[in-house]
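Structures for review follow.
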Structure I
Amino acid sequence: MPKITLSDHQPFSLDQTLGCGQVFRWDRAEDGWWYGIVKDKAIKIRQDGSILVFKGATTTFIRNYFSLDLDLKEVIKSIDQDPFIHAAIGSCTGLRLVRQPPWECLISYICSTNSNIPTIRRRIASLAEQFGKAIEFEGRTYYTFPNPTSIACEGNEGLTLCKLGYRQPYVFGTSCSVTDERQWEERIRRLPYDDARKELMTLHGVGPKAADCILLFAFQKYEAFPVDVWIRRIMQRNYIRNLDLDAGLTNRDYNRIRGFAREHFGDYCGYAQEYLYAARNG
């Protein structure tokens, strides 16, 4: 199987990266192998020290997907601005943001609203099984994530088996709106962060947090700083003391938190967000 020897100067942890909650279609076996599907590829991968061993994708694909070309040490240096984030970075050494397929990321975060990770995973797996294409890999069947046309052509009723709840019309409406997946992706990628955020929030079911997650994880707009209940608590406890945690998260508070984060952590504040989130139970 192909191998990649990781640089001593550029930390990477496969377990931290795939286990931190940023992706929903990877599973870790007891023997340390991770199995997942990205685009039209079923992939298995494991890390043994400084060696990545994998099957199902090219070396170029793996390097790009796991952002191994990113100078993570420089990113960490730029966000390491206080003792709290310093401790979070230390507890998540080698965590990198993967480059997720934009369309799948969009639908995944529409399905994520008011949900926990196991539920999100079930919804996405159901969408793939109902509308995607089967791939046989090492004796198991995996499913690609469906394109917008595949979902839209089935009609809103075709989504009922996926048990998306109130998110069902959002997924259907967005699938009807994004008629050309590649053209949509290229348009969002060209836009500056603020304009791209506004554009995403015109889609069915995409609010501020989902838009920021999509821009961070799929479009590498690292100035995005998604705010959920966990991040809000962390920011109130350690950075912005006078947030009212008993009230709902208003747009005013959301914008205040992300504005502070951009100023405090800099252009890679999205990386700071992921370290704070991943270390929240530490």
Structure II
Amino acid sequence: MHSKGTGPSSQTYISQRLRLHYVDWGNEGAPPLLLIHGGRDHCRNWDWVAERLKDRFHIIAPDLRGHGDSAWALGSSYGLLEFVADIAQLVRQKQLAPVNIIAHSLGGNIALHYAGLYPDAVARLVAIEGLGPSPAMLEKRRAIPPERRIGQWVDTLRDLSARTPRKYATIEDALKRMRDENPHLSEAQARHLTLHGVLQNEDGTYSWKFDNYVRAFSPVHLSAEESRALYGRITCPTLLMRGMESWASDPEADGRAKAFSNARVINVPNAGHWVHHDQLEVFMGHVDAFFAAPDGATA
């Protein structure tokens, strides 16, 4: 058990022969809560959320394969379904079901598909911009012939094979890159995310921990119709959150929310893609109300 004011402990588990890392915030007798980060991110991006919820939940925040302190996949196995299988293994091995989930971006996509595959295993779900590309973007993707789409993926892998991780001379240089990526971040937030997101190379420089191959999106994926069918299988209360300054489209306006039987959409003003960073107090207000309401998303 963790005493109040202490940070999480680091743990590992095995999935598909990879040693994957997660942090455990303790409070083992409380309802379990998974916090799943997005692409090119890491588990410690949830620290501010975890600090608010650790007294009510047993929080586990994994590093996805190829991210943070988790192992990199051999080859380039970073498709959505590999991530879903990893989360399924974590829930099963740690006996977390029925589990609550808060997830962001890629993590939200993973969580939504996991909840559709295993509806009885999820108690409540908050997905921050987890629906992926808008229907308009998917329509453009479908217009690309498969031979061209797969060829582009092969070319991307070849380019990445020649690409070495970018090196920053100092932590301050990496911090500037973090601030440029999300100008909503405070100095303290950006520094925290940077310190947990880099490793020091042998020559004294710093590089981001994630595997560059996570940039190569698989050309083989579930169709929009298959994803919608899985969303329709989700039975738990679901909160779909979006920043109004983000690239992500409104799932209510574009029709994707109709696939869910028990979901509510919340658009957060003055927030970009990282709603839980950009508007933490507003985000936590919605999360607290969601978990406190008897019927969750329909409150």
Structure III
Amino acid sequence: MLKGGPTSHVYFSQRLRLHYVDWGNEDAPPLLLVHGGRDHCRNWDWVAQDLSADYHIIAPDLRGHGDSQWMVGGGYHHIDYVYDIAQLLHQTKMTPATIIGHSLGGSVSLAYAGLYPETVGKLVSIEGMGPPPSITQGRDTWTVDSRLEDWVKNLRQLSGRLPRRYATLEEAFQRMQTENPHLSEDQARHLTIHGSNQNEDGTYSWKFDNYVRTFPPIGLSPKQTVALYGRIDCPTLLIHGTESWASNPEEDGRVKPFKDVQVAGIENAGHWAHHDQLDVFLTIVRDFLAR
């Protein structure tokens, strides 16, 4: 079980009230942990607890996630997440930083490191490059009207989708374990407690905004994303779980734009490699950070 915990803080980005936690140790080098989609900052607690003796760790809730404010009158764009991270590091003055990001957070971290390479000392991305080329092939040939029509259709569907309500916290916990069978009971309970709110009628719902499920039709093109990867100056570690839907970026060729890159596959792990094989993950990351 986890002992102790971080302190909660608030910062503002594009007038949104965003939340992050701080694990203290202010005289140590800064380390930023960025969670994935439909997740929250407390998913990093086991990683943070292990590394907090050597680093000053902060972990944000991305907009629309955890205890951060939801968007009203706009969507969730990748470049806005990047801006939020840039604002957090700018306002806390915690650069140059080491960054570890998972999934959406890994993608945001890669883009940020390409935009501001001088502010990142080392970078770890856990399955942050999106679906493999075998899945995304052909998407860049979609016409503008088809992309926009698909986006409008998805938004209209989500507008009628109410947050799911669980009668008890135990029921939500069972859903968490079903989503990732690799999780231990303690992990699943911890993630459920910190990832849900109790509604006025006594039921429980996940904290994230359902609108984060949308994929906006505008943003960085694959070519622009690759160009940002090429601007990353720091040593970069790309991690994937061998049981995940994500592919090995070394095998599919996506490592080519990076200047200094290392790839690690973690056996018996799915998309949440830092949960599924925590000790292995920490060993790999510590070895990388010690380079």
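Points worth noting:
- Origin of the derived value 1.7 (distance in nm of label points 7 Å out along Cα→Cβ at positions 82 and 114; candidates I, II, III): II
- Of the structures I, II, III, the one that 2.4 was derived from, the read-out being distance in nm of label points 7 Å out along Cα→Cβ at positions 154 and 274: III
The numbers here are math on the coordinates, done by the rules we state, and not lab data. In this text the structure is predicted, and so the values were computed from the model without any measurement. Cβ atoms are built from the backbone, for glycine too; each structure is taken alone.
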